[in-house]
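Structures follow.
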Structure P
Amino acid sequence: MRNTLMVLAVLDILGGCAEPAQTIDTLRPAALQDRLDRATAKVPGVAFGAVLSDGTTLIRTSGMADLASARPVTADTSFAWFSVTKLFTAAAVLQLSERGLIDLDASAERYLPGMRLEKDGRKATVRHLLSHTAGIPNPIPVTWIHPAAEPGPATEAMIRQRLGSEPALDFVPGTKVAYSNLGYLLLGAIIERVSGEPYTTYVERHVLVPLGCRGAGFAVPADRATGYQKKWSLTGLLSRTMNDRKYFGPSRQGYWPLAPFTVDGAAYGGLSGPVDCLLRFAGMTLNGGEGEMGRVLSAASVIAMLTPTRLADGARGAFGLAWRIGTVSGEPYADHAGGGGGYVAQLRVYPRLRYAVAVLGNETNFPTEGFVRIRIDLAQA
């Protein structure tokens, strides 16, 4: 309880972030179900979850995990999370920092021998990588995928291919914010080097297990929801142009189904799982780092993840460590979204409300923002 209060007290500073012209909608569970059912006009299937810091949880679903077999979405249905994976990568880095194996303010080069990450005499640190302030380029990763049944490139090989040993940074580290998938690929390599374990093994053993996550991981489960792209959409047309046609099945009900795949570079977007596991990560965050099966992070590390980064000129960045920071209806939140071929995911934590919400869908462009601004009256659940 003390750790939870520490987190909440520190997070009051987030209230000064710019507020979008949006509001939080408070709904009863019945109204939520109606909204989810109506959403299936835009997405084959959707899973929604909400949790309070005391563990009270609500999960609701609607629609189809697979149109061909008419398999419905259930609370146990797995979806690809894509970039929401970065939260779990950041947690792994902070665990290793707590053990004294990583210095967040040391040059990332210390943990990546042979690489040069510098511009105008300033080196990128591990903290810069975590907060998207390192200046690492961010090419669009549309074609960075491989079939689920085949092994993808090793982390080191991926880095050599996409960055080389001396990448040209887009700006001086610490002076700007620019989201980078490749920055998190570098963090995955750092985790491997200092832990002595493959990145995926480390995260599964040291983050997912203490969270009590069941059904989540980097292997693609056979019953994962099928990913879809709308047939007549710009994204669908571009994706079919840029990717091998082997990833696309015959169209059904206005959607292209995608064959099971995963991304090249697990650390920036390789996790899949049910909505419950995202709620467990959120609950851990609200409770000062304590997971269902043990401590995941210290309260200090949770606070570090949720505290907006200060740039070199003193301005506040849009990110903490992995989390994007903002406010809506006067309430501070920490958020991360993920999306790619066939799937979308979003997780949002409202620290002062001691409440979090997650939504998963299986269509590339399904808009999740409206669902993470829903506050469920869990007393009516």
Structure Q
Amino acid sequence: MFPRAVRIATIGGIDVRVDPSWIVIALLVVWSFTRRFQVSYGHPLALALALSVLAATLFFASVLVHELAHALEAEHRDITVGGITLFLFGGVTETHVEAQRPRDEFIMAAVGPYASLVAAALFGLLATAAGYYGGTLPGALADVFGVLGWINLGLAIFNLIPGAPLDGGRVLRSGLWALLKDRDRASRWAARAGQVVASLLLVTGAYQVLAVEGALVNGLWFTLIGWFMFQAASAEIAQTELRGLLRGRTVRALLGPDPVWIPEHRTLAMVVDLLAADTAHRVFPVVDEDGEEVLGALNLDDVRDVEPFDRAFRTAGDLMRPLASLPAIEVDAPLEALLELQRETAIVRVMHGPELWALLTRTEIARAMLRLRDLESGSRRRIGVMRRRSDER
């Protein structure tokens, strides 16, 4: 999800990573705290800057605690956690599989805001205790703890808004899931609610930018959050549709016509036009001189990267990727397993026992998935038409 993220720690076996975009929010948070402690609380610039660094550190620790609550609860329920990533819009906990019961979904979602409420109460107590002692330093610390208490309270309340990808959206999904007995429908409803919330944030942000004096920064921030939420909710709808498309299907569903088989001794100049004419495939089996044994895979993109002059002197065998070096999957394996495997490799060989059935690239898999989706959509439309005609009769 975050390919540029860097691991900074491991807590309880869970990797904690930081995406480069996090640096932007870190600087904005320090700047915001500095202005607040200097202008609103009257602290000198040097002290305000020191307090802002402390407050920013505690703020991100609070975000991490929120995500750790999600992650630890997921592992408690035997759901493997891929890690926690801090990024521009806060934090996200990545899991390899989803909850299998509405109750698990509800608890995993609610525990994050609960952790933020506990943090808010803890900071409130610390602020009260520090303020009780009086003096410059305790008073300054009381200001920091008080601000963090309110921020964590706001974080908990905001995350409970019923719309994906917020925790409240997952709580909503768990309730709809339990009511409708259909996780996919519940996911779509929760994501649609998230799009509504995101649209309201976008409208609010635009209004502040255009009509409210001095609210440019807040307006831009609302707009950015709204944009991110809308994109994430839309991605969740797409993921739900993909999950429904994959359910019950195997790798066999993606296989089409067989590609051209290329003898290993054939020069690239002799085969380049032949390969380009086969628009259904991007990778082709390379066989021995007798045409009986598959030796490797020839990628059309690799052929095109060879200079035209050199193609007359290089053969398919020179450029092929050895068959044994390509990861394999059984033709009757779940389609989800193929999609997971293709993230790690450019070419996958599809096997039926010891026999090679197909070679698939990411591009071919994507095309086949689109065809499968179109067929599924057409089937649903035909069923809808038949039902309407039946009702009319």
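Any read-out appearing in this document is the output of simple, stated calculations on the displayed coordinates, not a laboratory observation. Owing to the predicted nature of the structure, the values given are computational and were not obtained by experimental measurement.
Comparing Cα Rg over 2.2 N^0.38 Å across P, Q, which is largest? Display every interim value, and only then the final one.
On the way: P: 0.94; Q: 1.31.
Answer by largest value of Cα Rg over 2.2 N^0.38 Å: Q.
Taking relative contact order in percent (Cα under 8 Å, 6 or more apart) as the quantity of interest, name the structure among P, Q where it is greatest.
Top value of relative contact order in percent (Cα under 8 Å, 6 or more apart), among P, Q, belongs to structure P.
Rank structures P, Q by volume of the Cα convex hull per residue in Å³, for residues 91-282 alone and report only the one at the top, that is, the highest.
On the way: P: 138; Q: 244.
Checked P, Q; max of volume of the Cα convex hull per residue in Å³, for residues 91-282 alone sits with Q.
A value of -20500 was derived for helix-only ellipticity at 222 nm (-39500 (n - 2.57) for each DSSP H run of 4 or more, over all residues; to 500); which structure in P, Q was it taken from?
Working: P: -7500; Q: -20500.
That value comes from structure Q.
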